[in-house]
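Alright, structures below, take your time with them.
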Structure I
Amino acid sequence: MENRVIPTLVFLLVLAKIIAATTTNFSLFGDEAQYWIWSKNFDFGYFSKPPLLSWFLGAYTYVFGDSFFSLKIFPNIFYFFTSIGVYILCKQLNIDHKLSLLCSFSFYFMPSVSVSSFLVSTDVILIFFWTISMLVFLYIRKNPSILNFILLGIMLGLALLSKYAAVYFFVCLCLVVVLDKKTRDVFSQNAYKVLVFFVVVILIVTPNILWNFNNGWITMLHTANNISLKNTNIDILRGLGFLFIQILMIGPVLFFGFLFVLKKISMDFENIFLLCFSIPVLIIVFVESVLVRANANWAAPALVSLLILFIRSFQSKELISIYLNICLNFVFGVLLFVFISVNYPHKTFDRINGVKKFSEELAAFNKADFLVVNDRLLFSVLAYELRGTKTQISMPYPPGGKITNHFQLTSNLNNKNNKNFLLIGDVESISYLLNDYNVNHIKDFDVLFTNNIVGVYEIIF
């Protein structure tokens, strides 16, 4: 089947993505637009994320432009190379060529990849460097050369600059060292090389650490707040919901097919390796989801090794589960992109629906060349939609107040401002301004992309 049908399905899925990116009236999600804004200003860190995505995005848009279509193609480039990485990883795990290809294709068809391939996000590059890091680790186990240890340090350092969730890799790595004697011997007999590995990681992440130091550790504090246990609200159902979503993100057919062959699974090194690079991450994020909350993508790197574990467990006569999983995941992907291409009015797409029309209405107002927006996501998408115009956008931020987003750092509205502007949001947010002003309520917008009524006011000094 894979010789003809599966490549055809890949082509059709890519075509569906291209059509969706070309025909949809949906806009970028707020976080995507924020990453685009960051990419225009090279730095060693940003408010809520490390810098690597913005660096890649800046280089990419310099060459290919920053149109909606171009930005939607960006994630697919990384997933193409990650799929190749998955194939090579499978081969290093002594999986035969046919099954390795199936695994590579299965990765590309996973619902999580279909969704993520249409989003500019840190997960895209994290998963790539996580996969390559696992691959280099296997190289080290077979050939513990200094170059391989340096390469692992580079790959893992870049993973950390993609997203701090890459720190889970150290947990997984330590578990493999504990459970596998050969790995333990390799690391204990090459202590200075292990030290070099850690030094390389530290050298790569040091610029971001220094940036955080110079900016009050805001990125790390933001990350810590996301996983803080201060707001503990134990909910087992929320945790089970998280696990259920992970099953859906891989494909339920593959998961339940794996359950049927589970009793045949042997605890050889390959399976230990795959379990070590999936289960700890899932447990950590599951506990977090029970205690506080967890987004479905927080365990995204674990799905790579979990997928390989599932597929490696099937014998040749049991491959029907893999084929069926690919077909159903293909249908999911195509339906997703069809819905996007026709601007399907479902609440799933509310956050990216109507932004273009709203920005066009704002641009039609007199004196709309200076906007003040007090919502981070709305600020981001308006900045993207109004790119190429002379519109200046600022964000309210009283001096000495708590910084809650990047734009309060870089685009804050000075308390001595005396230039007229359009305010998008709450009038109270500009109460710190020192100069007297009059407020003219223009219109309230009931829009899909936010849960609140968006008020537009003309502020006249």
Structure II
Amino acid sequence: MSFDPDYVRLVLNENFEDTKALFLAPLMRVHYAHLVMLAERQIIPRADARIIRDALDRIDLEAVRQVRYDGGCEDLFFYLEGLVAHACGEEAAGHLHTARSRNDIDMTLYRMRLRELVLTLIEATLDVRNVFADLSARHLRTIFPAHTHTQPAQPTTVAHVLLAAIEQLERDTTRLLAAFATVNKNPLGACAITGTGFPIDRERTTALLGFDQTTGNTYGSIAAADYLLEATGAVSVLLVGLGRILQDLLLWSTREFGYLRLPDGFVQSSSVMPQKRNPVALEHARALASKALGQALAVPLAVHNTPFGDIVDTEDDLQPLVAAVFKDASRATALTAAAMRHAEFDAALMRQRATAGWVTVTELADTLARDHGLSFRTGHAIAAALVRDAERRPDASVADLLTNAAAALGKDIRLSEDEIARVLSPEHFVDVRKTPGGPAPEIAGRAIEVARTNLDRDRAATSKLRHGLAAAEQRLKDAAKGL
């Protein structure tokens, strides 16, 4: 078949290059696994299987990666088929395509590549969790002036804020592991869309290629795209959450906030302003996350309203986009971990900010309710009156202002200056908040222990998946060698 030069230039050449970059190694593994299964099931003669294996062994993958597309074949699959035929003859080579189609081959390649991409992103997410856990442990008692609605709100600790981010990343990890389980099912054997009349063994190729199980319905094995949507959906949630965290980290790095200082290796200066210390690593991480999110959102748009069957919209043209989603998401996540690993917080400045603007006054209202028998609303009203009066009379005694504010509501409350100072200290504010999930050091300390336990669990699960894929690859090599 002769292809139009414009079709070659605009479609086939691009797809050939994409497939070389993304799917050459998985395609070779599919060839070997299918060949082993055909021989073991006696669907093709074992002698021919050995001839084909030897031809596959002689393919130089680096040389293939350097090949320029010339329009002489449709795609990489046919190019490799030509190499095999050249090495062992058309008749013997023709056995390799028994009981399969490019359809089930492609769907298998996509899942093999995607599971690797998912694992890489999980590992980057685990690294961020580890970095944040280490920072939390170092800053268990470091006061942090938290905001709500972008305004100073209440004191907490750096550990408390980072633990919130860790819990979000834990949920992201759970979603990604679930996506891996959905992806890691083997479509090989579904053939074009209806399976085959040959007595193939789908379980055998599943084991050789490191899948957990086969897909079910052969039509759905080719038609389904929900595994892609689930995986990119999990990435989207991760990226939105990571972007929000990065936004805060960048704000904390500004001169106006001054809370966070990145290591020198993650900042850049200006070509004309020598005083600049730009936290560009976090900017790049945020930009990469935004880019990846845009790409991830494009995946369901590409799949939306396409036929439920074999269609290129979910195949050659979509797969590079999926790979780009995970590449940029992994870069953003890994860069966040690297930039924050040795970051420093200005504890003195943050504590100073946490004592300004009456941000601890909620605890005064709580104390009046908890220790003096007032309703919280009454305590709140007294605290609010105290703040208003103190702003009008900044030199007045806070103890006197409190007594007067209480008397105005018919209450007799008398606290010393020292008692009020203790109640309004950010350390006291944090220490008394022992609510499960709260910032009190003993509570947050236990939360760090839980975070590390969860991290170890997820690391072990991810490592097991990695080892499972490596073990399958070795099984495949041994099985092919033993033909």
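Values in this text are rule-based calculations from the coordinates and carry no lab data. Being a predicted model, the structure only gives us computed values, none of them experimental. Cβ atoms are built from the backbone, for glycine too; each structure is taken alone.
Structures compared: I, II; top value of distance in nm of label points 7 Å out along Cα→Cβ at positions 281 and 321, i.e. the largest, recorded for II.
Calculating mean count of other Cβ atoms within 10 Å over residues 257-264 for structures I, II picks out II as the one with the greatest value. Once Kirkwood radius over Cα pairs in Å, for residues 17-56 alone is evaluated on every structure in I, II, the highest one turns out to be I.
I, II: which one has distance in nm of label points 7 Å out along Cα→Cβ at positions 65 and 361, as calculated, at 2.9?
Details: I: 2.9; II: 6.5.
That value comes from structure I.
As an exercise: Cα extents along the principal axes in Å, calculated from one structure in I, II, equals 102, 52, 40. Which structure is it? For Cα extents along the principal axes in Å, the value 102, 52, 40 is produced by structure II. To which of I, II does the computed value 5.1 (distance in nm of label points 7 Å out along Cα→Cβ at positions 137 and 313) belong? Attributed to the structure labelled II. To which of I, II does the computed value -22000 (helix-only ellipticity at 222 nm (-39500 (n - 2.57) for each DSSP H run of 4 or more, over all residues; to 500)) belong? Here the read-out was taken from II.
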